[in-house]
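Participant: Following this line, the structures themselves.
Values in this text are rule-based calculations from the coordinates and carry no lab data. Predicted, not measured: the structure shown is a model, and the values here were computed from it. Cβ atoms are built from the backbone, for glycine too; each structure is taken alone.
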Structure 1
Amino acid sequence: MSAQIIDGKAVSASLRQAIKAETAQLSASGTTPGLAVILVGDDPASHVYVNNKKKGCAEVGFYSEVYELPASTTQQELLALVEKLNKQENIHGILVQSPLPKHLDEEAVVLAIDPNKDVDAFHPVNVGHIMIGDYRFLPCTPAGIMELLKAVDIDPKGKECVVIGRCNIVGKPMAMLLLHAHGTVTICHSRTKDLAEVTRRADILVSAVGKAGFVTADMVKPGAVVIDVGMNRNAQNKLCGDVDFEAVKEVAGYITPVPGGVGPMTITMLLRNTLTAAKNV
């Protein structure tokens, strides 16, 4: 029997309704959540993301500012803009779209953002809060994945959870959130030996490696929950995930599609973080 599809679009739409209702209440009491997005250079994918963030803000009733800066922007100019937004009272969240042009120091930019406005949760202060389980914001993609699990009544408690990928944006924080939810967590990466043997133990398998079709059916335990974070292009230039969807859905119990699974959740969680920041002022 085929796996149940976890519909990220539907889960995201219902969460946005809740965010919209809460935003209306907050605005009525005098505070409209404000998000500033900074885009440097002309990366086409980044333009699409920024546009979606702008639309998301409009949909839930946020105030938003978008700064599209030329690729020639200096580190000094970028840091000056971040500093200005740190002080701006009607902006509660600041997001600098990644990747930045090579000559800019991304780490210095993240450090410059006020941790209370760091709605991506990349600042070391927020990363530390996540580590100890006392957090204001969560990184958007892992937070979205936890909401998807909740939507289909999957509780990680006591389950074997395997995360493929150890990046700071998805892999590491994802492992921490599953751990906070009492899962038993293994992080795998390019140097893991006998990867398939490890992934076959997983009740919940999260793949964030960025390689099309990387997770095959023989790597999945029958009935497992498979969460696909990958956003790749296959040989036909078609958008696909890390998981060989057609084959794996015949083995898994639950699976997220690409597109329409984890993707829609990421911007929704960004909106939720911005709302949280506005409420904490």
Structure 2
Amino acid sequence: MAEIIDGKKLAKKIREELKKEVIEKKLSPKLAVILVGNDEASKIYVRNKNKACEEIGIEFEEHLLSEETTMEELLDLINKLNEREDVSGILLQSPIPKHLNIKTAFETISPEKDVDGFNPINIGRLEINEPSFVSCTPYGVLKMLKEYKVEIEGKTAVVIGRSNIVGKPLIQLLLNKNATVIVTHSKTRNLEQYTKQADILVSAIGKARYIKSDMIKEGAVVIDVGINRDPKTGKVVGDVDFDEVSKKASYITPVPGGVGPMTIAMLMHNVVQAAKKN
């Protein structure tokens, strides 16, 4: 039976360490969050970030913009936040309305304040293994593997998914740790032939309970990034059939309580790092 990688417990430990660091080093971190429009899920995410900030001692500044906000207005706000010395990190909550260009917005956020790791300069720094802000979900995955002393160097890591937010940065993080990385995605044929090779399998495909035990090898480390609604029960489930796969894996992350809590914890980490640098 697999050992559970408890993301909730690790995230709590990280938040406690950050709180201690903020107090001891007399830091004044501030996170400015921009929310454009009325997406209900985004509002919940922002509230959760606010709560985490309060716990650690990070000042939280929210900028609520209407659905009709122009690109010029959005970029003007970002530039003003870039210039403010009291703002450590800037986060643009996605999604944003379709008439706005999120790529341009991410490019406008200063790399030194890009705590989400989406500015192309930070992406490039990650590519050449230079210090950078790293996208929070893949950063959280790496932190979990380190905490549970999962060996990465020389191991075969299979990543399912190639999104700019999770898959691509995670692929680079694993390469930087000297893993042999196999990239699979929605167009990959015979997915099982690759997943069965994985010492470390990371799934971020968004298909409920898609990964079955016959798709992994005995003793694999299985990281489930997926967040899906079970069509029958309405419960939140991952990409991995947890009950089945946990009998064959050596380590596994649950959903919920696995990667999810780590995403916000690593965002908080990035904000505190930005405060130290700035």
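Participant: Work out volume of the Cα convex hull per residue in Å³, for residues 50-161 alone for each of structures 1, 2, then name the structure with the largest result. Write out the running numbers ahead of the final one.
Facilitator: On the way: 1: 138; 2: 146.
Largest value of volume of the Cα convex hull per residue in Å³, for residues 50-161 alone: 2.
Participant: Quick one: distance in nm of label points 7 Å out along Cα→Cβ at positions 2 and 154 came out at 2.4 when computed from one of 1, 2, so which one is it?
Facilitator: Working: 1: 1.8; 2: 2.4.
Here the read-out was taken from 2.
Participant: Now a separate question. For distance in nm of label points 7 Å out along Cα→Cβ at positions 34 and 170, the calculated result is 3.3, so let me know which of 1, 2 that is.
Facilitator: Among 1, 2, the structure yielding 3.3 for distance in nm of label points 7 Å out along Cα→Cβ at positions 34 and 170 is 1.
Participant: Of the structures labelled 1, 2, which one yields 3.5 when distance in nm of label points 7 Å out along Cα→Cβ at positions 66 and 178 is computed from its coordinates?
Facilitator: Working: 1: 3.5; 2: 5.8.
Of the options listed, only 1 reproduces it.
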